[in-house]
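Take a look at the structures listed below.
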Structure 1
Amino acid sequence: MILVTGSAGHLGEALMRTLLASGRQAIGVDLKASPFTTVVGSIVDRMFVRQCVSGADAIIHAATLHKPHVATHSKQSFIDTNISGTVNLLEEAVAAGVRAFVFTSSTSVFGRALTPPLGAPAAWITEDVAPLPKNIYGITKLAAEQLCELCHRTRGLPAIVLRTSRFFPDPDDRKDTRDAYDDGNVKTNEFLYRRADIDDVVSAHLLALDKAASLGFGRYIVSATTPFTRDDLEDLHRDAHVAVVRRVPGYVDVYASRGWSMFPRIDRVYVNDRARTDLDWNPRYDFARVIDLLGAGEDPRSPLARAIGSKMYHAETFADGPYPVE
């Protein structure tokens, strides 16, 4: 049986849908009731976690407070959920003899490392880049990663950390971006360097479960395969169109037909080479495929992404739009 935390969330629902459709036994846990939540409760409650983990042979830990919660939740809430909740799951996993633990982290842990100074090339982000978290979200996700590594080293729990890039369908969290670009334009641009389709994110998690025992521990960036190489980094941070048209020239006509535009500059590129090699992961959605689908008049989202739709991070709206300002 596979225990999935955060089953009412975007990724948690996607995992539960996929596991159940394939005939695998799965239990969904979340604070919120949902069609894919089996048990309602908090991972901060150690006894609740113990009851949930009993009988599980693998855990995918996707429950978290996210970046959009930074302005609405206390730092203590982030520590309780993202750190203490992870400790509870790890320790109960060891006690229950769980065979594999997969932790959903975020590329947000890289923080300040993602923004090169003006005049410098775009940043080439691999797992070897030292994280420099810039808010409580990034700090607590990095701490939870380190707890997974510690639990593997000291207790022998096979644990895989997946640093996922953007996969949510909700509007961009920056008002200036929402005002300047169509939402589809933003998300298509992001497939070049910082976005993945939820279907590919799910497949990475399930492969990580299967590979955990042989890998022991590992951190992996999960993002769409970029068309760029290091040779493109200077152009990307000076004039992104120059690099994009060199790699995917067909984008020009598709964008022109929709009145879309490329971002003037791209400041970083997430590199998924290690995940593709170690996990045998073959993501299907990248910028070139999205351009082909758009050019054919088709929906560029996977069927799984369409089935889940948008959930949003807050029930209410704010003066600045769908997200509060810290």
Structure 2
Amino acid sequence: MPGAQWWVGGPDGPVSSGAVGVAALEPETERATDATPYDLASLTKPLTTALLAVLLEREGRLSLAATLGATFPELRATPYGAATLRDAAFHRAGLPAWKALYLEGATREDYVASIAATAPAGSPGTTVYSDLGYLLLGFAIEHAGGAALDRMFEERVARPLALPRCGYAGRSDRFRDAAPTERGNAYERSLAGPEAPEDRFRRALIRGVVHDGNAWGLGGVAGHAGLFATASDVARVGLALLEAPRLGRPRGSFASMLDSPDAGGRTLGFVTAGRTESVRGVLGDDAVGHFGFTGTSLWIEPASSSVYVLLTNRVHPAVPPYDFIATRREFHAAAVSLTRS
């Protein structure tokens, strides 16, 4: 990774925070600072989509018990029709992990139709981590909330928590100073297969706009990716999940995100520490968190009220041919030594 940014602490503030290395290697070297925004990738799932789902359901505007078939008529006669929005939120709707939906269209309707024509990755109830499930959940939230995800996140999360560098980039230049990610979409191009048309993939350095192709195809705003932030802003959202009054909600409002995992070790939006090699045995058994493909993560320990944020752009300027597990484990081991000293 070219560089990193981190925040470790709790309600009283950080015990350690800062930045190291460089934010950009191309087209010229730029130093990373604690003000550098990063593409959060799949941290969008808990921080936007799951959080908004909880808020809307508590207000009676969204029912996670609704089936995908009832919510999306295109899915009614598919293997996904009987799965619920809650199943999608817990990655147990049988949906595949990923598909280059943007190769078949650029609208909500195009994406849903493409998902409807896709073979399932498993039977309903089986846990299969899926971007597609959170794409659908994001669409359902926009319908229930009567607004786009970026607008709801701004009004209901970023503004109340005073998050100056946290939000969706969309197609704007709001995050033009963000740490860049990949040079083009070479990684997704390889996943899409040789039959995929070359002209549908970006070639230039991706900076200030979302790295994920499916989110980019929707204008940069989606339920599974698209959010940008600094580590301190991510930490504020994590602390608000621990202390719901920070978002004007009663204490315990986000319990479904923080405890009572299902058989797959997942809560609404998160996974428990014991289910992932990157933090298993390092963080407490009650810890929940999520990773982002670009090299980001948020972990929350409710018992100690500790929050651990690591942001990197490990995919810059190209996706490396090895995983990030060892780096994540060493970071969290060091972080835990600070919070428990």
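If distance in nm of label points 7 Å out along Cα→Cβ at positions 18 and 202 computes to 0.6, which of 1, 2 did it come from?
On the way: 1: 0.6; 2: 3.2.
Considering all the candidates, the number was obtained from 1.
When distance in nm of label points 7 Å out along Cα→Cβ at positions 26 and 186 is computed across structures 1, 2, the figure 2.8 traces back to 1. Across the set 1, 2, FRET efficiency 1/(1 + (r/R0)^6) of positions 98 and 250 (r between Cβ atoms, R0 = 30 Å, to 0.05) reaches its highest value in structure 2. Work out which structure the value 13.5 belongs to, where mean count of other Cβ atoms within 10 Å over residues 10-17 was derived from one of 1, 2. Only one of 1, 2 returns 13.5 for mean count of other Cβ atoms within 10 Å over residues 10-17, namely 2.
Computed over structures 1, 2, mean count of other Cβ atoms within 10 Å over residues 58-65 reaches its largest value in 1.
Tell me which structure, out of 1, 2, gives 1.00 once FRET efficiency 1/(1 + (r/R0)^6) of positions 170 and 306 (r between Cβ atoms, R0 = 30 Å, to 0.05) is calculated. Structure of origin is 1.
Which one of 1, 2 has relative contact order in percent (Cα under 8 Å, 6 or more apart), as calculated from the coordinates, equal to 18? Source structure: 1. To test your reading of the models, identify which of 1, 2 gives -7000 for helix-only ellipticity at 222 nm (-39500 (n - 2.57) for each DSSP H run of 4 or more, over all residues; to 500) when calculated. Clearly, the read-out refers to 2.
With respect to Cα Rg over 2.2 N^0.38 Å, for residues 130-225 alone, the largest value across structures 1, 2 is given by 1.
Every number here is computed from the coordinates shown, using simple stated rules; none is lab data. Keep in mind that this is a model prediction, so the values were computed, not measured. Cβ atoms are built from the backbone, for glycine too; each structure is taken alone.
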